[in-house]
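Scrolling down, you'll hit the structures one after another.
No lab work stands behind these numbers, since they all come straight from the coordinates. No experiment lies behind these values; they were computed from the predicted model shown. Cβ atoms are built from the backbone, for glycine too; each structure is taken alone.
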Structure I
Amino acid sequence: MDFEILKEQWLQEEHVAHIQGWDFSHIHGRYEVGRDIPWNYEAIVRRFLLNSSKLLDIDTGGGEFLLGLNHPYKNTSATEGYPPNVALCKTILLPLGIDFRETTDVRQLPFSDSIFDMVINRHGDFSAEEIFRVLKPNGLFITQQVGAKNDRELVELLLPNTRIPYPEQYLEKAIKKFTNAGFEILESQEAFPKIKFYDVGALVWFARIIEWEFPNFSVNKCFHRLCKVQKLLDEKGVIEASTHRFLLVTKKPAQIG
């Protein structure tokens, strides 16, 4: 096995590791994730969502999930703070008539009190108190979150002893935040689905994209560890690890106090 040739391939993956929105098509077919999540986030959102619902998607990314719901645009709002995604949302969402607003602070959403029937958030940041403020009485907040233990085996393979970036991301802690803010908890689940990589180059690309989990990762810095990962892949045919997800469906009561 010529690791110098592999290194050149990995360096190329590192070089092209840029995305707009949340587009992982570059490694499609080279990895799998989330196939064993025991719930369907989109189906849960659709179960509660009416055409007449005023909907807000916080941290919408490039609007990919939001547009997939095909909710009436006049009843749809979204926020995003990451500059490349903001530019994408302005290009895609605003011309459709979606009320898109740039914001970098989820604790200060640029909307009036009690105007949304539903707020959703998939893998983004949130403030329970601020969501409570913008929801109407009986309004719902539905979120799927990435947990604190996400991808930890992969991180240990490449960057051992790296700190957990979001140590508060556990279901029980999220439940406490929302109950303290005044919400009723309707549904909650937590799971550790598998993530699988079928070539090391795909893992290199992934690690560069998910920079908050793999801080300061580079092929040169981690070359010897990447070689060990390649040997592990050759032995087992796959690099497999656990992700961490949790689901929360909450309701603002009809009467406050």
Structure II
Amino acid sequence: MSTQMRLSTEALAVGYGGTVLIGDIALRVGAGRVLTLIGPNGSGKSTILKTLSGHLHQLGGTVLLDGKKMESYSRNELARELSVLLTDRARPERMTCEDVVAMGRYPYTGYMGLLRAEDREKIDEALHLVEIAPLRNRAFLTLSDGQRQRVLLARAICQEPNVLLLDEPTSFLDVHHKIRFLEILRRLATERGIAVVLSMHELEFVRKISDEMACIKEGRILKAGAPEEILTEALIEELFDLPAELYRAYFTSGAL
């Protein structure tokens, strides 16, 4: 059975100020699939995600969402199609968890921004899905990093997207919360058919979450494929300039 293609790129070029950082990017993510970007710091993972989300203007090529060019979507249509959780730590002042999650319904609330009963149901569903409902009335800024990430994920879920983009979503989390967060992501992809694209640097978790991976280094996609094709000694050594003896010391005990 074929999988509906949610997001794909053709000869995409990304960068800043008209200067291409990475070119000829070809990515494909189907419904219910998880694509993870890995690579050294500064390799361009965040730049790719910001371009896919529309935060940065693409410098060439095409981004297709459900078969349509991204630029053909209105701002409101794009917000219904695609949701984003970037590394910038959100600091909404004087807002409760529920207030933050409710922001995900704005693409559906119309000009006045009034929440309907249906919107309230979606907010409640998202709060329960990420296991944060008991904290719904807590001020967002009083939460731990792990709790904040789950609230922001609930906000993204409320948008009912077909594509979810996340930039290093577990960076501020301890091991317990990393695992819980990734379990929720995996369930979202499987149960709701959402295509998930994220960047990560914790290789010990990448195999568990990913259906496909793309390695980024020195202005190009070094290799893309299934985790068993990517997480090999030779490729990880090349990608991170890691001496063989260090790879074996840290990764041959079953971590990969």
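Consider the structures I, II: one of them gives 17.1 for mean count of other Cβ atoms within 10 Å over residues 59-66 as calculated from the coordinates. Say which. Write down the numbers at each step before the final one.
Details: I: 21.8; II: 17.1.
This figure was derived from II.
Taking Cα Rg over 2.2 N^0.38 Å as the criterion, which structure among I, II has the greatest value? All intermediate terms of the calculation are to be shown ahead of the outcome.
Numbers: I: 1.10; II: 1.02.
Checked I, II; max of Cα Rg over 2.2 N^0.38 Å sits with I.
Tell me which of I, II gives 12.7, 38 when you compute Rg and Dmax of the Cα atoms in Å, for residues 179-242 alone.
Numbers: I: 17.3, 52; II: 12.7, 38.
Only one of I, II returns 12.7, 38 for Rg and Dmax of the Cα atoms in Å, for residues 179-242 alone, namely II.
For which of the structures I, II does the calculation of mean count of other Cβ atoms within 10 Å over residues 115-122 return 13.1?
Numbers: I: 21.4; II: 13.1.
Computing mean count of other Cβ atoms within 10 Å over residues 115-122 on every structure in I, II gives 13.1 only for II.
Compare distance in nm of label points 7 Å out along Cα→Cβ at positions 3 and 163 across structures I, II and report the one with the greatest value. Each step should come with its number before you reach the end.
Values: I: 3.1; II: 1.5.
Checked I, II; max of distance in nm of label points 7 Å out along Cα→Cβ at positions 3 and 163 sits with I.
Suppose distance in nm of label points 7 Å out along Cα→Cβ at positions 11 and 75 works out to 5.5; of I, II, which structure was it derived from?
On the way: I: 5.5; II: 3.1.
Checking each candidate, the match is I.
Suppose FRET efficiency 1/(1 + (r/R0)^6) of positions 51 and 219 (r between Cβ atoms, R0 = 25 Å, to 0.05) works out to 0.00; of I, II, which structure was it derived from?
Numbers: I: 0.00; II: 0.95.
The structure behind it is I.
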